[in-house]
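Every number in this text was worked out from the coordinates using simple rules, so none of it is lab data. Keep in mind it's a predicted model, so treat the numbers as computed, not measured. Cβ atoms are built from the backbone, for glycine too; each structure is taken alone.
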Structure I
């Protein structure tokens, strides 16, 4: 019998998005969908090692690869507007 994927809860974000938090969001989404690492790696055209590095927030992951995985899993990332200061840069 195939091993089932145990879903983990969606993390909460307080403050800035970090690579660790992005990895947690990706892992949560993957497990909630019942997808194994192999399935997501194939879907995204990356290796299992790369997906592992994204989920564990390894330093050697390219941002475009992490964003691609998030997109393929239906995770939307948005930048909130910020207030501008009175002086220009």
Structure II
């Protein structure tokens, strides 16, 4: 296996990682910003107030996007297995 192939595999894996983690990160960012805005407007400065809504929102998004995530990881796994078969 040459270094170009290794770089291509790593690039593919990082792309899939970003693709499947993006929905959760975006939801956490948006919910965090909304809660921070509400806290600033109401002057309630409680650090633990952001955790419960973030966790609930991320759990909902995880449930909704889990089939997509599994499909992406399965496709990556299949591509890696095909490379192994072609090497031998």
Structure III
């Protein structure tokens, strides 16, 4: 199963995260299938590749709880449902 989850990088106590698509059996900092965004919890900066995320969600990728909250704030799920309705 493909998961959308966070990959940690940065210095000690100054972590930033990349939002990635990865096989759920891979380790946290393993090689991702695709990098889909960036999240900095210290400044609340978020950059998302929305078309890539929508494509992965339509293919059945499951976001973790933290990534789901980030995507809800960015209204990504509304775009997924709109795209699915338009395709029907």
Completion exercise
Calculated from one of I, II, III, P(r) over Cα pairs in 10 Å bins from 0, in percent reads 16, 46, 23, 10, 4, 1, 0, and the structure in question is I
Fill in the blank from the handout: Note: distance in nm of label points 7 Å out along Cα→Cβ at positions 7 and 63 at 3.2, derived from one of structures I, II, III, originates from structure I
Fill in the blank from the handout: Matching -32500 (helix-only ellipticity at 222 nm (-39500 (n - 2.57) for each DSSP H run of 4 or more, over all residues; to 500), computed) against labels I, II, III points to structure II
